[in-house]
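Pasting the structures here.
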Structure P
Amino acid sequence: MKLVIGASGFLGSHVVRRLVESGEQVRVLVRDTSDTRGIDDLAVERVVGDLFDATTVSTALDGCNDVYYCVVDTRAWLTDSEPLFRTNVEALRAVLDVAVHADLHSFVFTSTLATIGRVTGRAASEADEFNWGDKASDYVRSRVAAENLVVDYARTRGLPAVAMCVSNTYGSGDWQPTPHGAFVAGAALGKMPFTVRGIRAESVGIDDAADALVLAAARGSRGERYIVSERFIDLGEIIAVAARTAERRPPRLVLGRLSLYACGAVGSALAKITGRPRQLTITSVRLMHYMSPMDHGKAERELGWRPSPVTDAVAEGARFWIDRSARRRADRARAGDRRG
């Protein structure tokens, strides 16, 4: 039995799908408020409850050999860090305190590339420790603390855990969407007023990221971390691929890095004045591009991971939003016919 914690999220839902399609028995642990559209068509066993409830977590773990932990609060723009640390660190700790006593084969933790150190003159690797805390947001600090916690449980308490440092993920089923997926949705639906140049980040297809997690359960080494990314790509290319897939012209207005920082400065000022979080701030713009290019060779060598071009996944993500928009129009038309 495989357990996926955080199965309602973008990556978690794709891990569930990958496992079910491989013929595995899958259990998911979700909250009663979780949006489970991404897995509602799959035959899985559900445990509903809170991560801070040790009894619920123990029930979910019972009989499972591999655990995929995909829970994360990604709201990097929050002005109050308490929710970030509560979800990303304290909820994780509560699960680890139960998991360490379970008879597990693997505990695959979804981390982020933001925990990798910045370097110059070469691609960064898993050996590069986090070194930019003075520039990091509370979101990044919470993620670094979470990864350190998992690695510590692996090295000092025997938990068979690995940390998967996942980059920006693209593909179908991004229902929310994620912050970077919003650019795909906007370009595909003709709602992007501008494109971007000079913002480059590591990225990967969502199905490939899910494959990496599944491979890590079978082949990963305890206490190790693995970079999960296909390439370092400009956000403008992401937007262009999404627009072309929808047979739309990419936005003509081009914003460079300095323009985005100016917009971020406005957002930061408004957040400070109003006390309300703004998604586009100086720290969120920095997070878009601040990490170094990465080398995912370790995942290839040790896990046998072979990612496909992320641009293919971007196109799939664009088609997802095109189809979703078409279904919504059809539903509204049928509703209008019934009223008529």
Structure Q
Amino acid sequence: MFHIRYRFGFMLLLGAYSFVNTLLVETFDYYHVGVDNWIIFLLFLVVTSAIWEGNRIWDGWLARQDITHFWLRICYNFAGSLVITATCSLLLGVSTAYFTLPGDWHGWILPLKLFAMFCFRINLFLNTIHIIFLYMQKLEQSHQELETYKRISSQAQLQSLRNQVNPHFLFNNLSVLSALISQDANASVEFVRQFSNVYRYILRSDEKELTHLAEEIEFIQSYLYLLKTRFNSGLNVAIDVSEGCLSAYILPVSLQMLVENAVKHNIISKSKPLNIEIFCRNDESITVRNNLQKRAINDTQSTQLGLTNIVKRYDFLGHHGVNIEHDDKYFCVTIPLIRLQS
């Protein structure tokens, strides 16, 4: 608020309004300060400008300190403004009294008290408006973050659906199903059941922001069943998740997106099997790791978008522990597990 474009005009209006208000309540009739009204008027303008500008400089310095806690910022703002106001009232009040009031300093006490009262009232008014301004700014930022999160969440869900419902995925799985029907009727029935589980989970994932890790693992097992049926010995998957991890929460379809990335961007064959590990070594995070045997593909945007969406969705929820590591042999993504307070 202190940095608004036409602040000098507002300073003039606030100082003039305060002076007129003082006249209307007949303050100078009850308290004889011994100073001409025009001097008091100029003093009101000068001290209002000084308090405003002092607060502006102080607020600008605080803004550069990156104080994230809203009420801590407010406390620092107000504490500094009190020091600024006390300094301005003392310097301007004593200087004006010295040049305008006759007699010794004992006659300055009442005018200085009235002047200090005026200064602190101006400061209180300015800081009240500033708090409202900061609160509205914070509220607007929260709304923007919420809209960003909704957009990211929608993109992630859409990306997941694209990964699953694209023609290649359907064609590959229908081809596998067609082969199974002629070879093993029981296996084809199981394949259809797992296929149905995958789509049911994905379509329901937009109904909630978080899901139990146990549900995500159950879903990923159905998804892996489809992949392993298709690739046979070309794909090896190991899942090692403790009971303590299963009670935590995770973003829906996040593990699926990581597995999909591994499958899409690596060679999978009997001679060069893709090994994927999903493990939880502590109760704080879960890791998806695969050996690197990259294949040449033209479109890597989906991988970048999927990982970016996971990171941003976790950031919005206040969990910044998504870790992506890779070397010549492995690609590894670790995402945090979320514990909800009961």
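Things worth noting here:
- Mean count of other Cβ atoms within 10 Å over residues 66-73 derived as 24.1 - corresponding label from P, Q: P
- Value -13000, calculated as helix-only ellipticity at 222 nm (-39500 (n - 2.57) for each DSSP H run of 4 or more, over all residues; to 500), assigned to which of P, Q: P
- Entry that produces 1.00 once FRET efficiency 1/(1 + (r/R0)^6) of positions 130 and 226 (r between Cβ atoms, R0 = 30 Å, to 0.05) is calculated, selected from P, Q: P
- Among candidates P, Q, the computation of FRET efficiency 1/(1 + (r/R0)^6) of positions 282 and 322 (r between Cβ atoms, R0 = 25 Å, to 0.05) that gave 0.15 used structure P.
- For mean count of other Cβ atoms within 10 Å over residues 194-201, the highest value in the series P, Q is held by structure P.
- Structure (P, Q) behind the derived value 19 of relative contact order in percent (Cα under 8 Å, 6 or more apart): P
- Read-out semi-axes √(5λ) of the Cα gyration tensor in Å, computed value 31, 26, 20, structure in P, Q: P
- Here distance in nm of label points 7 Å out along Cα→Cβ at positions 114 and 274 is compared for structures P, Q. The highest value is that of Q.
- Structure (P, Q) behind the derived value 10, 31, 32, 19, 7, 0 of P(r) over Cα pairs in 10 Å bins from 0, in percent, for residues 138-289 alone: P
A short reminder: the numbers here are calculations on the coordinates, not readings from a lab. Just so it is clear, the structure is predicted and the values come from calculations on it, not from any experiment. Cβ atoms are built from the backbone, for glycine too; each structure is taken alone.
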